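Multiple structures follow.
Bear in mind these aren't lab numbers, they're just calculated from the coordinates by the rules spelled out. What you see is a predicted model, and the numbers here were worked out from it, not measured in a lab. Cβ atoms are built from the backbone, for glycine too; each structure is taken alone.
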Structure I
Amino acid sequence: MPGCWLAFIVLPMHPSLRNRLPLYPGQFVAGVVMVSLGPLLDPIMRDLRVPLSRGGLIAAAFFLGQIAGVLVLNAFLAKVPVKWTAAGGALLQAAALAAGALFAKGLGTLFLAYVLVGFGWAFVNTICWMWVPSHVKEKTASATLLMIFFFAVGMTITPLVLGPSISAGVSWRWILACEGGLSLILAAVFAALPLLDIPGRENLRARQIREVSSFNPGLLLGILGGAFLYTGAEACFSVWLPKFMLDTFNASQTWASLSVTSFWIGLLAGRLIVAPISHRLSPARLVTFCCAALAILAVGIAVSPSQATCLALAAGAGLAASASYGLIGSYTALFPAWHAGVASSAFVLAGAAGSMIFPYLTGPAASAGGFRLAIALTAVPAFGCALVALYIHARSGERSPRVAPLPDL
């Protein structure tokens, strides 16, 4: 079995590793910046005196910036080589994180800083998601799962570092500054390493959007709906689980941050489990099963009697969620030529919208009805995604982007 997973990591895919290498550190840093929102939320709210009902605005700012970034990327920057677009996004992300660390004096200024962080983040993340289905037309699901493996590693490791650091008295401002430094290194990586451009990209106008939509409008609608609902549920866990642990169980910062790590360890393990079996089953049917299980476990977390039970169920929720995002996104490869990149951008855009709306609504729900109710409501988008996946399966017909069998070593 370990040999099989070594094959998964080094499995040759076209184009060569050399021409796609920056995608992987890009996804790692993207995971680091996104997941830090959860562990940092409580110290930021206390330091800036942000009420619980408005706590979700910090995450909403980040995802609002993502939406703006995806729109600008597709409407105005098609003629800019993807490597320089990604490098510029990483540089903007670095500057915005540093600005938030140095100049944020209240919710308003931090909101603006995180909008700019999300704007730059969108360039890096969207380029990765546009690149894979545009260049990898076979074994697409395998390629996307490999790419988001690095995203999950960043999401898993970061809370392990942040929890003890915050408990030891490290300011959230220093943490943002460190993330800015990491983003600056990423910008240098994109600038220094080769990354194949995406041929045929055009600045999107109404004509191109109609052309992409007309290929398979039902499939595109299903992909967008699945991304919106799944990422909304996932973001609720990533952003609010630490605060849920702090307020419900009076946990320490270390244990609160560990809840996000538990969730992402489950996600990481689930992606490794799903990869070798998804060539035998429809990816959409796997998403249906996984998201239905996620909905059940969300309710379990909400009613858990202790923090130990909550941590165990969080790992189970991550295992249930596992490969859903990558598997839904892999269906964009069914769109021809440059259409696949546009479909991927729309997929990321829908996910950003879900990640903005659902975590924001969690704050008022927790303020009005308590954290247990707010976390239980995460089951709604999760179960909705399970239903949408059935629709994706029906609209894709027999052309499922299956993962190729891994060789036995």
Structure II
Amino acid sequence: MTHTLRAALAEGERYTPLYARLDPFTRESGLRVEVVPGLAASEIGERLPAQLAAGTPYHLVSGHSHYTAALAPHLLPLDALLPQAELDAFSEAALEPCRVDGRLYQLPRSVETRLLYYRSDIFDDRREQAWFAEASGGRELRVPRSWDELAAVAQYFTRAGKMYGFAFPGRGPGLVATFAEVLHTVGGTFLDSEGRPRFYSRAGEWALTLLRDLCGRWEAVPPETPDCDYDDVSEMFRMGRCAMACDFTGTARLLTDTTFSAVAGWHSVALYPSGAENRRAAWTGCPTFAVPATSPDPEAAARLLLFLTSHESQLMEARHGAVPSRVSAHEAERERLREGTLGHLRFTLAEQTLRLAPLAPPAVPHYAELEARTWPRLRQAITGEVEVTAALESAARAAADVLGG
């Protein structure tokens, strides 16, 4: 019998607190868990399939629903490995992107989406409101409801290097997600259902120009933006370096803790800015756990998988801001949160976003490679190295080449 399980678990602020439950798992099961150096969430799609293809002997791995099609050949189907009653306990909406050809290959630990976080202390400051009205010809200072409004407010709050109006990821999957979100709100399409690029368009030009102008023309985002990923943006907002940022709900534990946050007690959350006809889109997906096809002990791995996605585990993550994928935990967290609190607002807005404005890539095997070849070309536009239309054309050609290959 296996006495030690090797688990490659996602690293990063949104994910690591759950791993404190590994010790209780060992006491309960008698199985020790060795956590091997894992991957940042932004690296899972690009690096994990290669590790699994090489036969690295993991019992359990962290994955993501965006990469199910690429990971599936290297994973065990869970339908026969897990009790049906356990699978029935999860939201069907969370399970569906973890399937390929009807088989379930990953189990969702939560459901992620992004919201707009903002500094409530400065938005509510009457002096700021008066100054903004004076500077803008009488306009009201409010949380932006559109991307045009966000651009104007971001410029206003940018204060000569002391604070910036906005922050967004300028590299990796985070840049692709941000571009896709803005693109869809103004009527564009990032990839069609077959994974073919559709963003070399007027809408794509508008979206990428906005990101370029925030970076270069208006200097309304931190200068290191082209080198920032999701976690960097989250930290910038937490440290008070920007007035607004788009972030996942799972970072709430750090935002509200004065040990880690300069804006604890001084921030709030809103829906994403919208585009024409109140169109809104927010990047959505599920961080997951999965059992590799080469797992030395699939049954023991399944015990760990179910423990880490149990009702108790998901309630723990929900306390930190995650949206549970297990129905009972989701309902329990909704019941626990008191109306009028920041936690209740965040949870309610996340539910609304997941219901009305989810955006995720199509389930194509080469999506991670497509993403990896697209973002550097988009970044060339936001840094001003390449004109927007040329960057879009190049990115679309590279994406099409991946699909063709």
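From I, II, which structure was Cα extents along the principal axes in Å, for residues 22-245 alone = 52, 38, 31 calculated on? If you can, show how the numbers build up before the last one.
Values: I: 52, 38, 31; II: 65, 44, 32.
Structure I accounts for this read-out.
A value of 25.1 for mean count of other Cβ atoms within 10 Å over residues 86-93, calculated from one of I, II, originates in structure I. Here FRET efficiency 1/(1 + (r/R0)^6) of positions 182 and 230 (r between Cβ atoms, R0 = 25 Å, to 0.05) is compared for structures I, II. The highest value is that of II.
For which of I, II does Cα Rg over 2.2 N^0.38 Å, calculated from the coordinates, equal 0.99? Corresponding structure: II.
Consider the structures I, II: one of them gives -26500 for helix-only ellipticity at 222 nm (-39500 (n - 2.57) for each DSSP H run of 4 or more, over all residues; to 500) as calculated from the coordinates. Say which.
Values: I: -26500; II: -12500.
The structure behind it is I.
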